[in-house]
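Heads up, there are several structures right after this.
Just so it is clear, none of the values below were taken in a lab; they were calculated from the coordinates. Since we're looking at a predicted model, the values are computed, not measured. Cβ atoms are built from the backbone, for glycine too; each structure is taken alone.
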Structure I
Amino acid sequence: MSNFYYKISGKDIRQAVSKKITGPMIALSKNPEVMSKITDKAIQIVTPYVPMKSGDLRRSAHTVYHARRWQAVWGMGGIGKTSKYATYQHNADDSNWKRTTPGTKSYWTEEVAPGSSGWNSLIAYATKLVKQEVRKNGKR
């Protein structure tokens, strides 16, 4: 098993934000700082659902820019054994799994999938950032 990567879709976020903003928009792909903050927010939203026996898996969450996409990543070699079980924990069958921390679950990234309440929170945050960026430099 290895690290678990979750791609944050700038295109999906831009489409959702554009429905909430009238006027100029920014190209999220050309604003790495904005996308990094949005990815960090996604991690913050899903953290309560990430399994927490020792806390290593939750603490291992970080953002990376890879293959022209921002990704939320769980698992890294320096924190416990998270790099060996992050994917296993995410993809575990909860019907056969006894979680030690209430509210945690597998497939925690579904909490920021389009249509979820976490997605709505993420888009509200992204809308605020985009508006600030447009005001700051007026770029499309």
Structure II
Amino acid sequence: MSDDVVVPFIIFGSALAVILMPIYWRTMERKRVLEAVRDMANGGTPMSPDLVASLLAPMQQQPIPNRLRDIRRGVVLLALAVAIVIIGFAAYIIAASTGGGRESVAVGSGVAAVAAIPGCVGLAFLILGLNQKAD
């Protein structure tokens, strides 16, 4: 495969992995807890309410209030946008130093333009979070 194909796969694959890995880990943790409870029930082991509560505790986290959750999401998405802009700037510098000429501006601005998506969504979350009443 040429570099024109590999680089976008790496960039978008990395972003996809960052999103999907926590979901996968949470699912695996729930599966292990449910298998442990099932094995105990099949084995005839008595389960005290304290044991069940301690097994289920990681899955029953207190939800973050909507206001704080929106602010957190906004800040994380804005940080992601800044990181993409930095990657675009680095791509510009690399392309310019390797003799890219006019194409170096297109490469850098093209990568940095992708930052508009998480940047705008993050800004919207931040505005929503700051405009909500405190719980």
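From which structure (I, II) was Cα extents along the principal axes in Å, for residues 75-114 alone calculated, if the value obtained is 36, 14, 6?
Values: I: 29, 27, 16; II: 36, 14, 6.
Structure II accounts for this read-out.
With Kirkwood radius over Cα pairs in Å as the yardstick, tell me which of I, II scores highest. Spell out each step's value before the answer.
On the way: I: 15.8; II: 18.9.
Comparing I, II, the top value of Kirkwood radius over Cα pairs in Å belongs to II.
Quick one: helix-only ellipticity at 222 nm (-39500 (n - 2.57) for each DSSP H run of 4 or more, over all residues; to 500) came out at -12500 when computed from one of I, II, so which one is it? Please report the intermediate quantities before stating the final value.
Working: I: -12500; II: -28000.
Attributed to the structure labelled I.
Suppose you compute relative contact order in percent (Cα under 8 Å, 6 or more apart) for every structure in I, II: which one lands on 35? Kindly include the intermediate steps, with their values, before the conclusion.
Numbers: I: 35; II: 26.
Considering all the candidates, the number was obtained from I.
Taking FRET efficiency 1/(1 + (r/R0)^6) of positions 51 and 123 (r between Cβ atoms, R0 = 30 Å, to 0.05) from the coordinates of each of I, II, which one would give 0.70?
On the way: I: 0.70; II: 0.05.
Source structure for this number: I.
Any idea which of I, II comes out highest on distance in nm of label points 7 Å out along Cα→Cβ at positions 67 and 91? Walk me through the intermediate numbers first.
Working: I: 1.5; II: 3.9.
The structure with the largest value is II.
Using distance in nm of label points 7 Å out along Cα→Cβ at positions 11 and 43 as the calculated read-out, with 2.5 as its value, let me know the right label among I, II. Don't jump to the answer; show the numbers that get you there.
Values: I: 2.5; II: 5.1.
The correct label is I.
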